[in-house]
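The data blocks that follow each hold one structure.
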Structure I
Amino acid sequence: MTPYINAGSTQRMLNAYNPKLRKYLVDNHYMETLAFHIIPGGRIIDTFCYRECPRQ
């Protein structure tokens with residue numbers, strides 16, 4: 001089975017993200033490829049305004 005990008009699933013994933021992260025992913029075409037992209041946790045917190053997980 002050849003992997004492919006499912007537009008419906010991709011849109012559902014994008015809808016789960018906040019607008020800043022969604023714009024970043026779309027503007028950089030990250031969701032148009034099967035390549036694996038890494039966004040460090042600190043950047044997710046600082047740039048895209050996600051909350052840090054509580055420390056235990």
Structure II
Amino acid sequence: MVWADDERFALRASDGLYAFHHTPTGLALMFHHLFASNTDGAETAWQQWLSTLLG
């Protein structure tokens with residue numbers, strides 16, 4: 001884990017940084033920053049993963 005507090009945490013993996021933020025109002029924000037030079041298909045894979053996780 002890279003950092004965490006009461007509302008958020010971030011993970012660093014070999015391929016990127018992944019952050020998750022939960023607000024007091026119930027809103028959840030998730031983002032990623034990828035380190036690879038070729039990220040073709042990454043956005044689709046991220047959306048599919050989130051849909052499976054939250055669906």
Computed 4, 16, 25, 25, 15, 9, 5, 2, 0 for P(r) over Cα pairs in 5 Å bins from 0, in percent - originating structure among I, II:
I
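Which of I, II yields -7500 for helix-only ellipticity at 222 nm (-39500 (n - 2.57) for each DSSP H run of 4 or more, over all residues; to 500), as computed?
Numbers: I: -12000; II: -7500.
Only one of I, II returns -7500 for helix-only ellipticity at 222 nm (-39500 (n - 2.57) for each DSSP H run of 4 or more, over all residues; to 500), namely II.
Readers should treat all values here as calculations from the given coordinates under stated rules, not as data from a laboratory. Because the structure is predicted, anything quoted here is derived from the model rather than measured.
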